[in-house]
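Every number in this text was worked out from the coordinates using simple rules, so none of it is lab data. All of these numbers come straight from a predicted model, not from anything done at the bench. Cβ atoms are built from the backbone, for glycine too; each structure is taken alone.
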Structure P
Amino acid sequence: MTTVFSGRSSLCPGPPGPVGPVLPVLGEGVRVPLAAGGEVEYAALDYAASAPALRSVWADVAEFAPLYASVHRGAGHLSQRATDLFERGRAEVAAFLGCRAADRVVFTRSTTDSLNLLATALPAGTRVFVFETEHHAALLPWRRHQVTFLAAPRSPGAAVRTAGEALASAPAGVPKLLCVTGASNVTGELWPVRELAAVAHRHGARVVLDAAQLVPHRPVDIAALGVDWVAFSGHKLYAPFGTGVLAGRADWLDEAEPYLAGGGATRVVARGTAGGVEVEWARGAARHEAGSPNVIGVRAVASACGALAGAGYEALAEHEERLLGVLREGLAAVPAVRELSLFGPDAPRVAVLSFTVAGWDGAAFARALSERYGIGVRAGLFCAQPLARLLLGETAGVGGGGGGNAGAEGCGGPSQAVRVSFGAGTPEEHVRRLVRAVRELAG
């Protein structure tokens with residue numbers, strides 16, 4: 001069963017020779033102090049939380065900054081230019097996502113904000129189906145609706161079967177929504193998005209894709225995947241300044257009360273005949289973009305979309321597959337290390353990988369990587385607690401361990417995992433340094 005991109009085997013290290021970044025990012029060459037003294041170039045391996053800004057994005061923002069002005073309804077020259085740039089950014093994002101002609105592109109603060117916006121726009125009586133393996137941003141916004149939480153599948157095929165069976169059992173004639181991730185923020189594994197969308201539509205359901213971890217690594221085409229909405233965050237797409245995107249079908253968005261009530265979301269506001277005010281809300285993206293929008297953030301997102309499209313996702317995927325091969329082959333040689341996986345070791349994935357080390361809790365291990373080696377990773381449950389706890393429970397008691405750094409959560413295993421993530425700006429040396437550090441710390 002195919003997903004979005006398979007690539008070659010993730011365990012294959014590829015051809016010999018060092019691999020440099022696909023696109024230059026800010027922060028290259030930054031040096032950080034070590035606990036034992038001295039400094040080392042910082043190895044930023046926490047892209048899944050926030051990717052460093054592309055240099056080209058920063059340059060585009062710097063070029064625009066002297067012309068910065070508030071958008072929409074301003075009569076001044078700079079306001080007109082900023083408005084034009086803002087709306088061209090919307091068109092560029094739409095093209096980047098392969099939006100259909102009638103689709104909306106709404107700018108938000110983040111993936112979390114986008115999914116919460118959509119949750120407020122669901123028609124009354126909507127049944128929501130979501131896998132328990134989702135990030136909290138996709139797991140929690142639907143609580144005001146009737147939600148069916150789907151058990152963690154152990155293969156892409158099982159995910160499609162589980163969704164199909166659940167949707168088939170829902171009452172006919174009620175609105176239905178399936179929320180699914182494109183790539184896990186815990187394991188990096190790719191989900192069968194196209195197949196899930198097809199089965200959902202067969203049962204009269206719509207699909208929203210959480211693409212936060214997918215779009216920085218693989219192309220996302222709304223029409224080709226057959227999803228109804230896509231949500232993602234600029235700060236994971238090499239674009240700073242806190243802007244997100246919700247793109248997709250217009251009807252539910254246009255019929256819903258505005259996500260935020262305020263200026264820009266209205267067409268007419270007047271005194272009501274019985275007191276209070278009467279409001280005619282705007283239609284289109286403006287309906288859910290009340291207030292002064294993040295013009296700088298939109299410029300950054302549009303610039304990042306253009307840079308990734310220009311570099312080509314094939315080159316990016318090849319770069320990441322090569323580095324994943326180096327990482328996974330290196331970690332597999334350390335007996336104390338256990339990689340977390342839902343679909344198994346051969347499942348296609350993006351450049352996100354979580355693991356445990358026998359004798360260590362993840363938080364202590366991540367601190368050691370930072371203090372002794374200048375490596376930045378993430379430790380924890382990664383805002384996906386049901387999935388992370390499930391996978392951590394499976395590693396409890398495996399591969400020896402029980403050292404003084406071990407935590408405990410339910411099964412005597414580690415209470416937190418370590419997550420490594422990288423992308424377009426990662427040099428091979430940083431990944432190899434991590435492998436050496438893990439080998440030394442694990443003993």
Structure Q
Amino acid sequence: MYDKGLTFLYHFCGTKKRALKDFKVIAFTHKNLEVADIGKLHIEPDAQELRLRQVKSMLQLDELLFLSTCNRVEFMLVSAGECTPDFLERFFFDLYPDMEESTRAGFVKAAEVFEGESAVEHILRVASSIDSMVIGEREIITQVRSSFESCKRMGLTGDFIRLLMRHTIETAKKVYTNTSISTKPVSVVSLAYHRLKEMNIPLTARFLVIGAGATNTNMSRFLKKHGFTNFVVFNRTLSKAQTLAGELKGKAFPLTDLPEYANGFDVIITCTGAEGHIITPDIYGNLLQGDTTRKTVIDLAIPYDLDPQIADRFAVKHISVDYLKVISEANLKERAKEIRHVEEILLKEMDTFRMMYKQRQVEIAMRDVPQKIKDIKQTAKAVFAQDMDNLDDSARETLEKMLDFIEKKYISVPMKMAKEILVKS
């Protein structure tokens with residue numbers, strides 16, 4: 001309903017009300033693109049400030065936030081312009097000038113665009129991990145916060161994104177605190193670690209890490225983070241083994257040295273791209289160096305790096321990637337049951353954000369009120385200067401106190417009235 005009082009407040013302050021529909025999200029996720037293609041949209045941290053500032057300026061965007069993870073790239077914009085195909089073409093041309101035209105066209109076609117309340121709901125779902133490739137992975141809230149802080153430092157964000165990010169992070173914390181969405185591990189790395197923990201593997205255990213790819217690197221970092229210290233890395237390319245070993249403060253060898261390794265081990269973590277078994281019974285027997293105690297092999301490769309015959313001939317606990325995936329799928333089903341509870345929280349928090357947004361709009365519109373009231377007071381004192389000069393010191397002091405009191409109290413009245421009008425309407 002049309003409200004003359006609220007209209008007066010906005011015109012009185014000379015501030016244009018920001019429409020919620022000005023907030024847009026351009027999203028590329030595992031739902032609409034291959035992960036390898038999403039990687040083409042990644043911008044190295046050192047290049048982000050220059051390129052993002054340029055596109056913000058060239059397209060006259062009020063605010064801009066860039067979020068990039070291993071399986072997600074999203075752009076949050078605040079702009080009065082419409083997010084049309086033409087706009088998207090210009091956006092990607094300005095941001096990725098060296099990208100092939102056909103590739104850019106593919107991204108324009110694949111882009112998922114959210115506007116207004118739908119965009120806000122999307123961001124709340126992203127930070128709460130129910131839009132993630134792996135539901136319940138808490139890492140996304142850290143990534144969202146880091147992206148905001150980075151873009152804020154670059155001067156790309158403003159009042160709206162600041163308000164949204166604060167509420168988004170608070171909402172995600174409520175989700176992780178009040179639901180079980182993230183309690184059961186589902187990643188292969190975290191599941192493998194939990195199995196080691198259940199087996200009471202000591203922190204001094206000797207680890208042979210065979211393969212220095214992404215999976216073993218993540219697994220090794222996870223182990224190091226939790227206190228394990230003794231690592232030896234083997235890899236076909238020695239330089240990659242040396243890089244990982246340097247991070248782990250361990251030793252590095254080429255994979256060809258594995259059959260002759262004679263310093264023993266307690267746990268093998270293996271994940272290579274080999275087409276056959278790289279740990280044969282003979283190699284395994286030599287690695288034992290006569291040790292007959294039960295060993296653990298976490299085999300994350302497909303096909304297995306560990307020859308199945310080894311389990312028949314030696315005392316070994318073989319934890320395969322297939323075994324871990326069975327647990328992962330069961331845990332994912334448990335997490336999925338929590339989605340309903342998460343969505344209930346998001347529904348309430350969306351209502352909260354609507355009110356926060358409206359109140360913030362009033363605060364922005366009313367920001368000139370204190371100075372205007374001070375100006376009115378000074379004008380009144382000038383108009384009645386002669387009358388005030390005729391007052392004695394005591395009366396003049398009392399009048400000054402009254403004017404100060406009225407000024408302080410009156411400043412809050414328009415703000416309170418405007419917020420009440422918003423609530424009622």
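Tabulated values for the structure
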{"item": "FRET efficiency 1/(1 + (r/R0)^6) of positions 66 and 178 (r between Cβ atoms, R0 = 25 Å, to 0.05) from the coordinates reads 0.25; which among P, Q", "result": "Q"}
{"item": "Which entry (P, Q) yields the derived value 15 for relative contact order in percent (Cα under 8 Å, 6 or more apart)", "result": "Q"}
{"item": "helix-only ellipticity at 222 nm (-39500 (n - 2.57) for each DSSP H run of 4 or more, over all residues; to 500) from the coordinates reads -18000; which among P, Q", "result": "Q"}
{"item": "Computed 38, 28, 19 for semi-axes √(5λ) of the Cα gyration tensor in Å - originating structure among P, Q", "result": "P"}
{"item": "Given 14.8 for mean count of other Cβ atoms within 10 Å over residues 322-329, calculated: source structure among P, Q", "result": "Q"}
{"item": "If Kirkwood radius over Cα pairs in Å, for residues 146-201 alone is computed and equals 14.3, the structure in P, Q", "result": "Q"}
